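So, here's a batch of structures to check.
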Structure 1
Amino acid sequence: MKLLKKMTTALLATAVAAGVAGGAIAAETKLRIQTHYAPETPSGKLAAQYVDDIQTMSNGEIKVEMFYSSSVVKSVETFDAAATGILDCDMTGGGYQTGKNPAFQFVGDIMGGYDTPYQQLSWLYYGGGLGAAQKLYNKFDMELIGWWVYGQESFASSKPIAKVDDFKDWKFRSPPGMETKIFEKLGAKPIVMDFTEIFTALESGIIDGADASGLANNVGLGLYDIVKYANFPGFHSMPSDHLACNKAKFDAMPEHHQKIMKVTMEALALRTALTFEKKNAEAAASLRSKGVTLSAWAPEELQKFRDAAQATWPEFATTPEAKELVEAHLIYLRQLGLAK
């Protein structure tokens, strides 16, 4: 009887210890993430898929409260909101943060650089980009989790946009940063405004056009219900949407949660590139059938833009972080034959 009691006591102690250990393993991570994308757009749906993936792969240990359409703070304020704890993670893009350090331009949207999202992603993961970018993010108390790149953007315009000369006096919505300088040199009149204000500004005629997103996302935003000109395929801008999280919050997460978030971002990156390869082609066919004019630019016109863009890079490489990123890009772009 005494032996049985000892064995029972030992088994109970083991069970309690296992329960305690199990509780430690099953630590919970709660995240508040904001994206500028509306939930009905292709990118909004991809963001929702990412959230579902990390919650499912963590067996529910990671719990996410997702905010779409910049519903908590403005798109440009998302990074700071995450860094200060109002949110936990920013799922917009580094291009919004060029005012902090011009180096963010070269993780947000280098412009006139890569031709495809696959090239741009390979720079991040295999071309020395991630190490340089992570130093920049860490300087502002943030951790770069990864990129999701949907490919070249297309304009939405109330008038034809088929060559460089068409930019003369063209008022268009532009994100902040280097893009405004490039297009001013080409004769356009960029107006910086929040992503969420584009539809109303086009509808009211405040702007002639907009640099918003890729063709399929622009359709989702309803831009071509208002204006009837676009360019496709795109060429001028291929922003790297990011997921960046409060570094203290990320560092406090269990290692397997960190790994789930970063590896799943790589899956999101591939899913995004493949999704938009198909959706942009479908959107182009649909828009043509509805009378929207899509202009494919001639090689000599594309080169005019690339020359103007690359000539502007040094003007923004004014900090050590920016110089390091530009040099890393140029090394890889020369290997690809896309820079001199």
Structure 2
Amino acid sequence: MQKVGRFVRDALVVSASSTRFGVMPFAKSLYVIPKAWAWARLYSNTYDHILAYWGNYAATCAYLFHRLTDRQLPFSMFLHAGIDLYTDQVYLRQKLLYADNIIVVCDFNRRFIQDLYPDLYPLISHKIRTYNLGLDLSGFPYHPTGRPAQKILAVGALHKYKGFEYLLRAAQELTGRGIDYELELIGDGIEADSLKRLAKELLISERVRFTGWCRPDEVRAAMEQATVLVHPSKGLGDAVPTVIKECMALGTPVVASDIAGIPELLDRGRCGMLVPPGNIQELANAIEALLINEVLRRRYAGAARRYAEEKFDLWRNGQDLANLLGSTKRVPRDVA
């Protein structure tokens, strides 16, 4: 009965915490509560470590599940980006206190937590671990040569925070400068129609191709044929965009916004060109510099591949994570 009472109390506290974030976070929190109860009845003595890969509702469910287990299992959670850290931090303070490991995918996220919870940070800073999400580099062979000379590529969901509007405006600037180029946008989303209209208004439609959604192998092939990848994020959404890491491994030079964890991916500009978010002139300047200078492209591509091998090797990073989780001991904690 004690366990049931604790679960009811936890469920009520989680529900109450979620109400201030709106209807959808409240509904999603309610959705995971019975799942945690059902899974605990079936699997409470099955695992030796509880790891939530997302810090949002997945971590809430894992937290409730963990509270129902009979053994002192370690509890860890990942914090990634827009959907589990930058917005709708439902019950996050309590989960941060409760966790044995708080795994972030970039140092920017560590600083974000510090700014978000300055009073809490001294209590949890020792538990925060930075983990670089990896790539199987054998699937991303390095081919910096044999590419078209004027192919600009952008990949991602067509949403506002991706900043593709700024890329189109930078492309118009390149047209005005007399730069020859072809721009391909791979991805779909709610901004697709407005971006297509904008391309027409800017009189660059004949130079822009909206490919839509593609399979991963098709995206990789497009990366291998691109002169440069542009990732013009304008706001917090992605922390460490996978598409940037993949292009770094393949030998595709990158231009990206100086925001969130992107500067860490590009080694503070040593592995690619960083521009201020939303700065159309600087974005156009960086793209032009890479389009017209093969030596510069090769320099960035080589540095990026070396950095990817050093930081983003899936198997080495995975082993490091396994070692961390395997060595973690549970420190009993309760949260009010």
Hey, relative contact order in percent (Cα under 8 Å, 6 or more apart) derived from one of 1, 2 reads 24; which structure? 1
Work out FRET efficiency 1/(1 + (r/R0)^6) of positions 40 and 280 (r between Cβ atoms, R0 = 25 Å, to 0.05) for each of structures 1, 2, then name the structure with the largest result. 1
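Every number here is computed from the coordinates shown, using simple stated rules; none is lab data. In this text, all values refer to a predicted model and were calculated from it rather than measured experimentally. Cβ atoms are built from the backbone, for glycine too; each structure is taken alone.
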